[in-house]
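Some structures are shown below for you to check.
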Structure 1
């Protein structure tokens, strides 16, 4: 299988750690892969694709015949398309080491999203409620959001709201939960 475009890659110096390899992408980005996958992956013309929310992934184009092409996502290609969705445990879409990739379903994948860029509280799942003048904790669900609790209009209240969010998502999503504070804080 080959990509359709010749991507101009910048030079990279491979790390001294022989278990890791770097594949240069477009726009000066790099992706990190396990050495065992490097020879298969380097044959494709990988580029960086950037999402509106700032996430970045490695992608190539593959001919499927008849002048048609499909996107090849490196994280799925590593697993030979065995899984429909593959999640990046650390949230870094350019870290393609197998210990960072895990099969998931849509709910688990969504649970691992980072704090939105338009967030004003600084914490995932915490918003300001103007009507009640309190911090509000909520979680996203299929049909909108689910209100969890209200907290005092203080810095301590905001932190308590963030911790309430964390406890809820840890219980609901386990290892896929993207928390505001380290999960170890809740053991």
Structure 2
């Protein structure tokens, strides 16, 4: 499972209220973040100081989290009525990357996905290539202890948005984590959503 959705929703809400918040960044290239290799120091050198930091417990291990957030109220959202924002959460065990996810509600690089497609995912049968065909490019990847298996890796599909309302703002986040074995076959998957559109 991914870091507490409430933390990200709070960060999006704060940045949305500020109108323009966080340092602008773009989605990293696939080779820029390598689970089991990239260090916390390398991330700070490349992206600078995070918007927020914290810790969480995954599979009885304490994982460090660094989150980057950027929003602009004047930008173009993935759909009408939302504040365009980007966030990137990075997870470290002993200062080595064990998971990362990138979320965007900008029209230019939205990470929205069709959660209804999860009904076609079959444990022991669906391949990683079929998963990408169904849902597109993953938002990120995870390894142990972000997932239970020490030998699997997981593809993460994640999306979050905040509406432009002024009195009672709605925030929404959905995450699909699909674990895959060394052969690229689905072993487990989990879907969560928080908030409302």
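Nothing in this text is a laboratory measurement; each read-out follows from the coordinates by a stated rule. Computed from a prediction, not measured in an experiment: that's the story for all the values here. Cβ atoms are built from the backbone, for glycine too; each structure is taken alone.
Values as computed for the structure displayed
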| read-out | value |
| --- | --- |
| Structure from which 9, 30, 27, 19, 12, 3, 0 was derived, P(r) over Cα pairs in 10 Å bins from 0, in percent, options 1, 2 | 1 |
| If relative contact order in percent (Cα under 8 Å, 6 or more apart) is computed and equals 19, the structure in 1, 2 | 2 |
| For distance in nm of label points 7 Å out along Cα→Cβ at positions 36 and 140 computed as 3.3, the structure of 1, 2 it came from | 1 |
| Per mean count of other Cβ atoms within 10 Å over residues 60-67, the highest-valued of structures 1, 2 | 2 |
